[in-house]
1. Quick one: mean count of other Cβ atoms within 10 Å over residues 3-10 came out at 18.0 when computed from one of 1, 2, so which one is it?
2. One of 1, 2 was used to compute mean count of other Cβ atoms within 10 Å over residues 75-82, and the result was 18.2. Which label is that?
3. Given that mean count of other Cβ atoms within 10 Å over residues 43-50, derived from a single structure, equals 24.5, which label among 1, 2 identifies that structure?
4. With mean count of other Cβ atoms within 10 Å over residues 99-106 computed per structure, which member of 1, 2 shows the largest figure?
5. Taking Kirkwood radius over Cα pairs in Å from the coordinates of each of 1, 2, which one would give 19.8?
Structure 1
Amino acid sequence: MNPTVLFLGGTGVISSACVAEAVTLGYDVTVLNRGRAAGVRPTPADVRTVVADLADDAAVAAAVGERSWDAVADFMSFDASRLARNIDVFRGRVGQYIFISSASAYAKPVLSLPILDSSPLRNPYWQYSRDKIAGEELLTSHYRAEGFPATIVRPSHTYDATKVPVLGYWTQVERLRAGRPAVVHGDGTSLWTLTYNTDFAYMFGGVLANPAAVGEAYTVTGDEVLTWNAVYTELARAAGVSEPELVHVASDVLERELPELGGGLLGDKAHSVVFDCSKVRALRPGFVQRVPFRAGARRIVDFYDAHPELKTIDPVVDAALDRVVARYR
C-alpha cells in the first residue's frame, strides 16, 4: 500500500514542489489548506484537498477527523503554539511528523563553515528564526518524552520562477532595466546558497515517509554557492542588462532604511552560509542540482515578462533605495 501523506499547506513555493514530488513517488497525497485558488502553483489533479483554516483549531480537528497518516508535512507552523496544537491533533495517528523549520535558525554570527545539521541554533536578530527554534525545541521535547515521531527539515533560501531572491524583489530588476543601480548589502562578497524548489523537493523525497528520519534534523539546500554580487549579476543578465551597476551599502544601514526587512538581513542574508547536506543526501542518493541560479534567473525573468500584471514596483522601497544610493554611491 502506498504511504499516505498529508501536507499542511501545499501551494507555497517549497510545499507545492514537494507535493508534486510525492505524487511522482506514488504516494497517496492530501493537502490541508484554505482551499483558495493556487494561482501559478496549482495542486496536481490526483491530490485530495481538505479545506480548513489552519488558524482555526476546531476546523483543523474536524477536517483531519479520525484518519491516520504515514507522514504529515507541516509547512505552515511559524510558532510553538501552532505546533503544540498540531501535536495534540496528530498524536497517536501519524508515523512521521515533519516540521519545516529554517536554516536561518543556525547561530548568527556564523563562526565556522560549513554549517552542519548539528551546528548550534541561535539568532538574536530575527524573531522568525527564534520562533522556528522554539518550535524545534517543543517537538524535540515531545519526541524525547513520549516518542512523538518528529523530523525537522531546515531549508535555506528556496525559490521558484515566481520569487525574485534579492532585496526589493522585482523592484530591483526594473531598476536595472531602467539603467538605475541596484543596491546590494555589504560588499557583495558574502557567500549564499540558492535552491530551486524542485531541487529541494528531490531531497525532501528522501525524508518523507521515511521511518529512519524520525528523531533527526536535516539541512536541505543545493550545492551551488554564489556571492551576492554574482546573484545580482546573473539576474541582471537574465533581464538583458550586461553591465549592471551595483551599489554596496552596509547591512545595518539597509535594515534601518528599510525596516520592513524585519531582521531578515542581519539575521540571515548578511552572513556567509555554506551547508554540509551529506546527511540528507544519503537518504536519496543521486542528487544533482538541476537548476543552477543562471538557469533559475532566466526562469524568473521569463515568468515575469509573461505575467506583466505581477511586475510590482514598490514605491516605498524604490524611494528608500534611491536615498541610500544618493548617500553611499
Structure 2
Amino acid sequence: MHKRKLGTSGLEIAPLVLGGNVFGWTADREASFAVLDAFVEAGFNAVDTADVYSRWAPGHQGGESETVLGAWMKERSARDKIVLITKVGSEMPAGKGLKAAYIESACEASLKRLGTDHVDLYFSHFPDKDTPIEETLEAHQRLIAAGKVRAVGASNYDANGLTAALAAGDGKVRARYSALQPHYNLLVRNEYEGALENMCVSENLGVIPYFALASGFLTGKYRSEADLKKSARGGRMKDLMQGRPQALLAAMDVVAAKHGATLAQVALAWLMARPSVTAPIASATSVAQLKELTPAASLTLTADDIKLLATS
C-alpha cells in the first residue's frame, strides 16, 4: 500500500489512521486486539491514541487506551510495525496543560503504559493559553533530543495559534510542529478550510483529521428523528441534522451507488482526496466495522464526485 509522508516529520503512513479512543472502552481488550491485528494485516500502519482516553467513561482514570495498545504491541511484538501517535495536555489525575515539567512527566507515563521507549508523533492535545508556547516547544525538543519522541504536532490549534507556534519553533532549541490534527470532515468544514488549511499547505504540515465520520453521522445511519434512538449519541446527531445534511447524504448516496461503496467509505475517500490531508482517523470496535472502512483507501473519487459532495 502506498504510504504518504507526514509533513516534515520523516514519518510515512498509510492513508487511514486507526483511532484508539475506543480501546479499553467500547472495545474491550480482546476486541481491540482483533481490530489492531486486522488493521496491520490489511497493510495499514498508523495508530492514534492519547493519554486521556478514556477518562470520560465511568470508573476510568485515563490511560486505558494506551495500556491496551501497549499490551497488544508487546504480545504481538508489533512496535516496529506501527507509527505510534499519542497526545499530552488533557486533564489527567496527575495534571493537565502544556507546561514543560508536566509534558515531560506525562510523556514518561505514556511510555510506561505503552511499553515502549519512544513515541513516533506526540501531539499537544489542546492549546494552553496559560503556558508560553516557547516553554511547550522547548519541552518537546528535549524529548526529541532524548530519543523519546520522533516528531511533535499540534491538535485543535486554530490558524492564529498554529502561526504563533510555527514562528516560535526553530527545530533546535524549540521543537517545530510538523503535523496538525484538526476536527474536519465532509459535514464540518469551517474549522479547517481557509486560513488553517492554507497554513498547513504553505508550511508543509502533515494533516490527520479526527471525527472523519462526524461521530457516525456520515455513515448514513441517522436520517430522521426516529434514527436518533439508535445510539447514545442521539443528542449530538440531532444537532448535526440541522442545515444541509440531508442534501449531503443524498449526494453521498449517489456517489456510493456509482462506486458500489458505503457512505462511510465515500466520506473517508473524500478526505483522502483532499490534497492537504495526509490521512483521516477512523475508529472501529469490531473487525467487521474495520473491514467496512479500509476499502476507502482504494476508492478513487472522480472530480465530478468531489464537486458534487463539496457543493451539496
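1. Values: 1: 23.2; 2: 18.0.
The structure behind it is 2.
2. Details: 1: 18.2; 2: 13.0.
The read-out comes from structure 1.
3. On the way: 1: 13.8; 2: 24.5.
It was calculated from structure 2.
4. Working: 1: 24.5; 2: 18.6.
The maximum falls on structure 1.
5. Numbers: 1: 20.7; 2: 19.8.
Only one of 1, 2 returns 19.8 for Kirkwood radius over Cα pairs in Å, namely 2.
Since every read-out is calculated from the coordinates, none of them should be taken as a lab result. For clarity, every value in this text was computed on a predicted model and none was experimentally measured. Cβ atoms are built from the backbone, for glycine too; each structure is taken alone.
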